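Participant: So, here come the structures, one by one.
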Structure P
Amino acid sequence: MNLIHYYRQQFIELTAQFEKVWEEDSDYKFGFLWRSHVGSAYKEMFQITQTRQESLCLMYVMELPESYKRTNISEVIKHVTSAYELSMYVFASKIMLTSCISIENLQQTSLGFIHHARAEMIDLVFSAIRQVDYETV
């Protein structure tokens with residue numbers, strides 16, 4: 001069993017016990033991808049990927065609705081210190097926050113990584129301040 005399959009199996013076993021909301025996307029071609037099917041205002045994804053040039057990476061993704069474009073979330077993310085590599089992608093109808101770590105720097109299980117990354121992102125989301133357009137008020 002190679003390393004990427006080891007982490008896949010670990011994630012499957014951990015989520016079967018502790019967080020049964022993850023569903024694997026069997027069509028994903030760049031490693032492994034799961035989507036959370038919890039009914040909430042945001043969507044979650046977890047990826048295990050590896051390229052030939054890079055080591056194995058775990059990535060947690062939180063998808064926020066378009067309304068977060070009217071906050072200072074980008075400024076909040078710019079100034080945060082994290083053990084993970086944080087990124088923000090802005091699309092027409094959503095914002096995606098990503099937290100990534102190489103397994104070389106991983107100090108917990110895959111589910112432990114998700115819990116820490118999720119907690120960090122929730123703190124960021126709740127510290128974002130809604131911007132008000134005073135010209136329209």
Structure Q
Amino acid sequence: MREMDIGQVARWSGLPASTLRYYEEKGLIRSIGRNGLRRVFGESVKERLSLIALGRAAGFALDDIAGMLQEDGHAAIDRAQLLARAEQLDRTIKRLGAIRDGLRHAAACPQENHLQCPNFQRLMNLAAKGRSRTCGNR
């Protein structure tokens with residue numbers, strides 16, 4: 001097993017050492033010892049950090065990701081949770097696609113005042129609905 005100190009892991013992952021220490025504190029990764037004052041990690045940390053990066057890119061919170069990583073290094077991925085997140089992403093993609101299309105229309109709209117354009121009005125309403133949903137989820 002190849003060992004890497006925290007600096008090497010930081011360079012490989014692109015994450016600051018402080019984030020790696022935080023991940024270790026949360027139980028997402030585990031060091032296998034120390035080399036002086038520096039934490040040392042086993043090669044398996046690369047796979048775990050890749051899983052964490054994938055989870056973060058998909059919008060999962062660290063606590064959700066932690067629940068999918070077992071102590072023994074294996075993943076215990078909840079398929080229902082993945083499907084729910086994929087459906088949520090589909091809704092977000094649909095909403096963002098509508099906003100994109102509305103912006104393209106507004107850029108080419110012949111109306112002198114965008115507020116007189118029905119398509120622009122729909123775009124504003126869509127944006128307002130999306131904002132009210134995200135504000136209520138705090």
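Values in this text are rule-based calculations from the coordinates and carry no lab data. It should be emphasised that the depicted structure is a prediction, and the values quoted were computed from it without experimental measurement. Cβ atoms are built from the backbone, for glycine too; each structure is taken alone.
Participant: Using relative contact order in percent (Cα under 8 Å, 6 or more apart) as the calculated read-out, with 15 as its value, let me know the right label among P, Q.
Facilitator: Here the read-out was taken from Q.
Participant: Taking distance in nm of label points 7 Å out along Cα→Cβ at positions 29 and 45 for each of P, Q, which is largest?
Facilitator: P
Participant: Given that FRET efficiency 1/(1 + (r/R0)^6) of positions 13 and 117 (r between Cβ atoms, R0 = 35 Å, to 0.05), derived from a single structure, equals 0.15, which label among P, Q identifies that structure?
Facilitator: Answer for the origin of the read-out: Q.
Participant: Determine which structure produced the value -9500 for helix-only ellipticity at 222 nm (-39500 (n - 2.57) for each DSSP H run of 4 or more, over all residues; to 500), calculated from the coordinates; the candidates are P, Q.
Facilitator: Comparing all candidates, it corresponds to P.
Participant: Follow-up. I have 11, 41, 32, 12, 3, 1, 0 for P(r) over Cα pairs in 10 Å bins from 0, in percent, calculated from one of the structures P, Q. Which structure is it?
Facilitator: Structure of origin is P.
Participant: Still on this structure, I have one more. Please state which of the structures P, Q yields 12.6 when mean count of other Cβ atoms within 10 Å over residues 37-44 is computed from it.
Facilitator: It was calculated from structure P.
Participant: A follow-up question, please. With distance in nm of label points 7 Å out along Cα→Cβ at positions 109 and 125 as the yardstick, tell me which of P, Q scores highest.
Facilitator: The maximum falls on structure P.
Participant: Matching task: 3.1 is the computed value of distance in nm of label points 7 Å out along Cα→Cβ at positions 5 and 21. Pick the structure from P, Q.
Facilitator: Answer for the origin of the read-out: P.
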